[in-house]
Structure P
Amino acid sequence: MFPFHQRVALEPACVATARRFVDQTLATWGVSGPAFEAQLVVSELVTNAMRHGGGAAQLRLLSHGAELACVVTDHSRTVPVATAPDVFSEFGRGLRLIDALCTAWGWLSPGGSRKLVWAVLAA
């Protein structure tokens, strides 16, 4: 588990920190297959938490058998929505990218003012 400190939860540098956490965790676990894809998925989840969720609060990686789950907690209960992509837009492709790379993704609202957005990769 990686907790984001409040002072950096909205700074772009927290995305790079999250990618390093993915690298270090997967190396510790001896998992190398989905490393690039996991970094990309985590980058998108953390970026979405920064833009739409009031900042990233926590990042968790879970491994079970041949699956790797990436879970980002943010400070909002707003449901993530994959919008139709606009060819000329700078933003709006993150959830579609996650959908293309992952076997499943979704969100949970465990109560309070936070939500968890998760994505599962085949390891």
Structure Q
Amino acid sequence: MIDTLNTFLASRGIYCLVFILFFLGVYGMISCKNYMKKMMCMNIMQIAVILFFLCFSEKLGAMIPVLDGVTSNADAYSNPLPHALMLTAIVVSLGTTGVALALLMRLKESYGSVEEDEILRR
């Protein structure tokens, strides 16, 4: 029993972590009434999705896709496309975080608070 649990966590434990992170972000987005906390939970969800795609694209025994003359077998190389796409996702995440922070600053200036109940009351 313990050996199977250790084997499962060693091989698929990262997916459990991604699952926990994603639903922690979803729970925070639903339950928090502070817009700053909602933004942080949104970032946690984005990180979980990026981590999932990077872990899902893992290939055991693969080399980095740089031609070095050692092998000409294309199956020996890992696919660089998921890494490039997730680099783009990180940049988009940074952009949405910047826009969200700017909006939060404007909300704080206009309403004096970033609490959802306080803003809806006004």
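Nothing in this text is a laboratory measurement; each read-out follows from the coordinates by a stated rule. The structure displayed is predicted, hence computed values, not measured ones.
Structure summary
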read-out	value
Label whose coordinates, when helix-only ellipticity at 222 nm (-39500 (n - 2.57) for each DSSP H run of 4 or more, over all residues; to 500) is calculated, return -11500 (choices P, Q)	P
Among P, Q, structure where Cα Rg over 2.2 N^0.38 Å as derived comes to 1.50	Q
